[in-house]
Each structure stands twice: as structure tokens, then as C-alpha cells.
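Next up, some structures in C-alpha cells.
Values quoted throughout were computed directly from the atomic coordinates according to the rules given, and no laboratory measurement underlies them. The shown structure was predicted, so the numbers you read here are calculated from the model rather than taken from an experiment. Cβ atoms are built from the backbone, for glycine too; each structure is taken alone.
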Structure P
């Protein structure tokens, strides 16, 4: 992988991790476009996902600090309840990661027809959410589980994680600010867990991390980290203003393009 490819794929990951356009889908499309085969290079994927996780921590550092401080009080306070809801929301994706990891991995590898189809589904979700009424409701344990199920579907490349979780939150009446905050914080546990599994896989199968240099990894990390911070803050503002329609249109266009490319060029 060249420096240029690392920068572009890092930027794609940083932007699309938070914007509702599917980071996994765009990285898959970028991999096919540049013939970088990043889906086979576990180390690079792990590094850029780590970068966007760090972006989330930086943007929500004050919230995370308050949550940790309250948790250390060992009492049933707002932060404890919020954390329990976060943990509950991770159960669906945890089940997929533990029991269906191989099946999920088989969805990757340049299957851009699938990516295109799922981007259209993401587009429809965003379209419905764009016109949902803001009921200003809090996130109950039941709603947290529903949002977690939406996150589980986002393991499919082309289904945007932030798009699915935020759209689902808005459709079930959750307040916009609470929906965005919950969506971005709930992903930390699954991503960190997936990174640990990837690291274990690399230890067991060292060939998965061969053929890529440290400078390339560093450049990809920085590109994903810097753009991730910008995209995270941008997405918070977008949800507040209720402007998801533009991303619905974008996902629809890219989805159709990917499907067309898979039909007329790949096959």
C-alpha cells in the first residue's frame, strides 16, 4: 500500500465512521478502486479503526470523564444507568462477533454489489429519520436494546452504523442530542472489543499483518484520526439541524453506482 492510498483510505474511514454513509462500505469501495486489498490486511483496518475510536474519545472526553468519575462512586447514579444501557446495547453485536464472526467476514472482500444494495437501505433509513418528529424522549433500556439491534445490522458493509443507530433512535422518538451522544459512545465497546480480537488473530496468524510498513500505518492513523474528529463534530451539528436528507441522497447515488459497477465492470 502506498502513502497516497493510506491517506485516502484513512480519510474515508475517518469521515464515514461518523457520517451516516457507512465506513465499512466506503473502505470496501476504496479498496476495490485502488486495488489495495485492505480487507485482507487486518493490521491497517485495526489501526484506522483505533484512530476513529480515539477521535470519539477526544470529542466526548468531558462526558467520558464525568461517566468514569460517577462510576467510581459505586452508586446507582445517572452515569451508572447510562453505562448499563450502553452495555445492553452492545449485546446484539457481541453475539454476532462471537458466534457469527466467520459469516460476517465473508460479507467483505470487494463485494460491491452487496455494498451498493445496503447503501440504498441506509438511504431509506436516513430518509425516514429525516422526517421523523422529535419527541424529545429519553433512552430507556428497551430503546437501548432496539438501538443495539440496529447497530448489529451495521456489521453488513454498506449499512451505516451511525446512520442506523441515529435513524432508529429518531424513529422511536429519542431526543436528537441524546440519540447522537448515545450512538457515538455505544460504539466504543464493540470497536475496542473487535480490535482486541483482531490483535489476537494477528498474533495467531502473523501473515495477516505482513507487507505494510510502519510509516504507512502512521499516515493512515493520522488521516483517520484528524478527519474523524472533524466528522464527529460535523455529524453532531447535522443531527441537531435535522439535515439527514442530503446523506440519504448521497447514499442512494453511491449505492446505485456501486451496483452498476458490479454488474457492468466487475462481472
Structure Q
């Protein structure tokens, strides 16, 4: 079974050419999303692979409830309600950290207005270390350092184990998550050596390298823009910092698809 990963959005809340964070994973017949930043639902239609057909979305994983990671959810729910090719009637599963019920019922549903969803939404909150079992994968939650309600996930497929950090600062649980994985989608928000609470800076990446915590393949996302530097210049600076680790670290662009 071939597992593909699509980068729907690799950016941040800042206005750049990249969409906010969202990933899609497919086994060819079932699609799961990890986060749903603005435009994520429509990015699926721009992918070059039929494996990511939007009608095959079964499950959405949320790392945390900040706007740039969830603002695409109203689009998705609204689109599934009013799809002219056939409205959704299958249940939709949303998995997230503790606080998911509050977010969904008190913040998300009121935003949709007086339009009840015509399909069931199953909400599953995962405490630190809890496991969700899907049809072709399992996902374990790792509470990370980005506020009270923040989690990364270790997805285990038959072919590999994929870590997704979401937003996080350096912490012991992040090292555990990365060391359990064969590949990782990792934030590197601050590409200089300043520190910023709840995010990884270049100094943290160096620490992870020294501790040999990075998996064989690492995909870097969520890089904040730097005044006076374009994205390519930022990547070149990051590669200098990575040194000998550089060949095993990748900087994907929006709509890029890889095989896991």
C-alpha cells in the first residue's frame, strides 16, 4: 500500500505566497488532513494526484486551535454541506487535543450561523500518549510546548512512521516524538537565533542535531518571513546551519506531494 503526503500549506499566519499550515495523507482511497489552515479545502482540488479527492476525506487531526491551523475548517464544513456534486452524508471524524469539544461547539459552529450540519461529526479528544486507530494507520498524541492545548502526532503506517510537530518550542516530548519516527514534518519558525516562546528557532534545531534527534527525513514548514530576505535566502541560511545534516532535510513548497 502506497502512502502519499501532500503539503497543502507550509506557511504561517503572515501574508506570504504560502498557505497556512495543512497536510493531507492518502492511501489512494481515504484522505486524512492534519490541520486545516485557510484555503486547505480548496488546495486539495489543486493537487496533481487523484489520490487526494476531497470526497474521500474521512478524518481531520488538529494540532492546536490557533487560527492559522483551523481557519480552513469553516470552508470545509460549508463546502461539504452545499456540494453540488452531492452533499456529504458520511460521518466526519475530527481528532484533537483536550479542548476540542469546546472549540468545535463554542467557536466553530456559531461561526457557521443558523445552518445545522446535515452529517454527523464525531469529536475525539486525545490526551498525551493516547492512540487513535484509523483504517490504515494509528496516531499517537504527544503533548508539546505551544500552550495548554497543543499536540503533535506520530502516524504509524505499514511502511513508515511519520511525526508531525504542529507548532512547538523545544521540549522533551518533541525529542521523543522525533526519535520514534522515520520521517517528520517539523516547524522551524524562527530562522535566526532569537528565541520566541512556543516555537523552534535555529538554536533549537542545532540542539536537536547535537542530540541526534532528527529522523532520516525531515520536512521543514512554518517559517516566518524575515525582513530583507526572500524564502530562498532563508533556506540557504538554514542549510548552512544544518551542515552535514542538510541532505536529509527538505523544504517543501505548497502542493508538493511525496511518497512515504
| task | Taking relative contact order in percent (Cα under 8 Å, 6 or more apart) as the quantity of interest, name the structure among P, Q where it is greatest. | result | P
| remark: Candidates P, Q; distance in nm of label points 7 Å out along Cα→Cβ at positions 103 and 143 computed = 3.1; producing structure is P
| Structure responsible for 0.75, with FRET efficiency 1/(1 + (r/R0)^6) of positions 55 and 135 (r between Cβ atoms, R0 = 35 Å, to 0.05) calculated and labels P, Q on offer | P
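From which structure (P, Q) was distance in nm of label points 7 Å out along Cα→Cβ at positions 183 and 231 calculated, if the value obtained is 1.9?
Values: P: 1.3; Q: 1.9.
Value 1.9 for distance in nm of label points 7 Å out along Cα→Cβ at positions 183 and 231 corresponds to Q out of P, Q.
Kindly point out which one of P, Q the value -5000 was derived from, the read-out being helix-only ellipticity at 222 nm (-39500 (n - 2.57) for each DSSP H run of 4 or more, over all residues; to 500). Mind dumping the intermediate values first?
Values: P: -24000; Q: -5000.
Derived from the structure labelled Q.
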| field | Which of P, Q leads on Cα Rg over 2.2 N^0.38 Å, for residues 7-70 alone, largest value | value | P
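For mean projected area of the Cα convex hull in nm², which structure out of P, Q has the highest calculated value?
Details: P: 13.9; Q: 13.2.
That would be structure P.
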